[in-house]
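What follows is calculated from the coordinates using simple rules that are stated; it is not laboratory data. Only a predicted model underlies this, so the values are computations on that prediction, with no experimental measurement involved. Cβ atoms are built from the backbone, for glycine too; each structure is taken alone.
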Structure P
Amino acid sequence: MAGKQPLNIIKIQNMKHERTPISMITAYDYPSAQLAEEAGVDIILVGDSLGNVVLGYNSTIPVTMEDMVYHTRSVARGAENTFIVADLPFMTYHGSLDETLGNVRKLMQYGHAHAVKLEGGAEIADTVKHIVQAGVPVLGHIGLTPQSVNQIGGYRIQGKDEQDTARLMRDAKALEQAGAFAVVLELVTEEAAASISEALSIPTIGIGAGRACDGQVLVYHDVLKYTSSYREKKFVKNYADVGALVREGISQYVQEVKERSFPAEEHVFAGSSGTSGSTPGLYGHSKDKGES
């Protein structure tokens, strides 16, 4: 978006105090990042959810640092004027501090992210503190943490009783104290999310966490139904059905190739007796590709 200035963590935190909702969406490549920026989204998350929606895995666990750097770099090229957060994938921030900071460096230096996201609460607070002290903004993530799905027994709603809500509150405050600039709450009851949002001075960004959060995040492919066979999710609203449009468009192309109606006369090039000079529309430009 021409003229748009990317947010920074101070502006993001001010949005909470000004009660301005924060919009965040995932993106995983250059064109999706371009479109998200043009649509005016506040923050783009290059999530390790790319394992599910782009790479075809059953979970986020197989996603590697190389995957994240590659996709983050693509997104950064497409959304130069938007604040970009990148996930640290499974087991890349649970080893030594040197290993953790090395992985953070890759996402920042090679992926061109503005911040990193880590899953976990009080147990990773020291790690968050060290990353922040190294000069890197950190977005926390508690509630349903997909990287721990095998440990927590599946995709289960969090904060359903007082004890679990108290645990989430402790985790959120630990991340705040460690220096996280905001916290994602995933699949948390609306009541628990409201209590946490009220208690924190930093923003909460919800996904399946109700209406009281300071912002919302959804997966690009959920928002647009950009998939072959979509599975409905209670916490998601679909704003378009791109999957159906893509399938319909490609089906029409296949049909026209089979019946030889494509290419038509307007899609072919004449010989020397035909038009001369540059060809409008070739490669989307008024000049042939490669001309200056």
Structure Q
Amino acid sequence: MDLNTLRQFLVVARLEHLSRAADELHIAQPSLSRTIARLESELGTPLFDRAGRLRLNDTGKLFRGHVERSLGELDAGRRAVAEAAGEGFGSVRLASETFLALTGPLAAFKRAHPSVEIELHQMPAEEMARRLRAQDIDLCVASQPIRAEEVEAVQLSDEAVWLATPLDHPLAGRTSVSVDELAGQPFITARKGHWQRRLLDRLFAERDLVPKIVCEGDEPAAIAELISAGLGIGLVPAIARRIAARAPVAWIAVDHPDCRRRLTLFWSTDSRLPTAARLMRTTITSWNWITGDSQEER
């Protein structure tokens, strides 16, 4: 059971598809199949269910957790040695659902620490807890809770989420609107799992309603632009309202106390954060999320 075998197993476990895993690993599929078969033989039990589509079974999920933690510790050791050997601050790995809100602090960090390598990983919040435990990432920023033990958090901002409409929409002249009034309206939103979509579904579910969705996608930053084009309405956080000011849309308050976005920084307490990650954490937590500038640089 060598490190290469374990890394290949993690790719297959993530994709649950041999041919796609082989493509990502740049190896032949038969070779990858033999590697997984040898691993299962050595462990004495299957790690995948093969009835129809390949699926990681409960034993495989258990083993995956141990492999991720083991490889994470090895990588953490490598980074610690490089740092101790005087090779600078190294790198920091940051994950987020979207990086639209993070462009300011990231630019400030790069100005202050130009030699630090920054790795950005876009992923849903559900994946962040597992990646933190595996030490695949150092820090993550999410707009929804991350359910995991040994995770520490700092809330960065708590802001209103607005309803954006085209300028000629019947609601455009309103100062506020209730959720009931939005029933039947065409919504532009993110895909399931994204915080904007979860907020929309939750607000409507409380009223026993289902939102009418005419467009869902992977680019939340484009929502205001699509609304401006007259394709529908949508929920947009206050920070995006400032950043996307070029999009000519009407902004209306939603009359609901939970129509808000709470941005939170998470990191694992299970391992020692590298210096670069600690510096990044300081930059992000010191950022003024109201004015959009760095308190460190003042």
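A value of 5.2 for distance in nm of label points 7 Å out along Cα→Cβ at positions 6 and 214, calculated from one of P, Q, originates in structure Q. Computing mean count of other Cβ atoms within 10 Å over residues 62-69 gives 18.6 for which of P, Q? So the calculation was done on P.
Using Rg and Dmax of the Cα atoms in Å as the calculated read-out, with 22.3, 68 as its value, let me know the right label among P, Q. Answer by label: Q. A value of 5.5 was derived for distance in nm of label points 7 Å out along Cα→Cβ at positions 38 and 158; which structure in P, Q was it taken from? Considering all the candidates, the number was obtained from Q.
Given 14 as the derived value for relative contact order in percent (Cα under 8 Å, 6 or more apart), which of the supplied structures P, Q does it correspond to? Only structure P yields this read-out.
A value of 1.7 for distance in nm of label points 7 Å out along Cα→Cβ at positions 182 and 198, calculated from one of P, Q, originates in structure Q.
With distance in nm of label points 7 Å out along Cα→Cβ at positions 14 and 206 computed over the structures P, Q, the top value is the one for Q, the highest of the group. Out of P, Q, choose the structure whose coordinates give mean count of other Cβ atoms within 10 Å over residues 46-53 equal to 12.2 when calculated. The read-out comes from structure Q.
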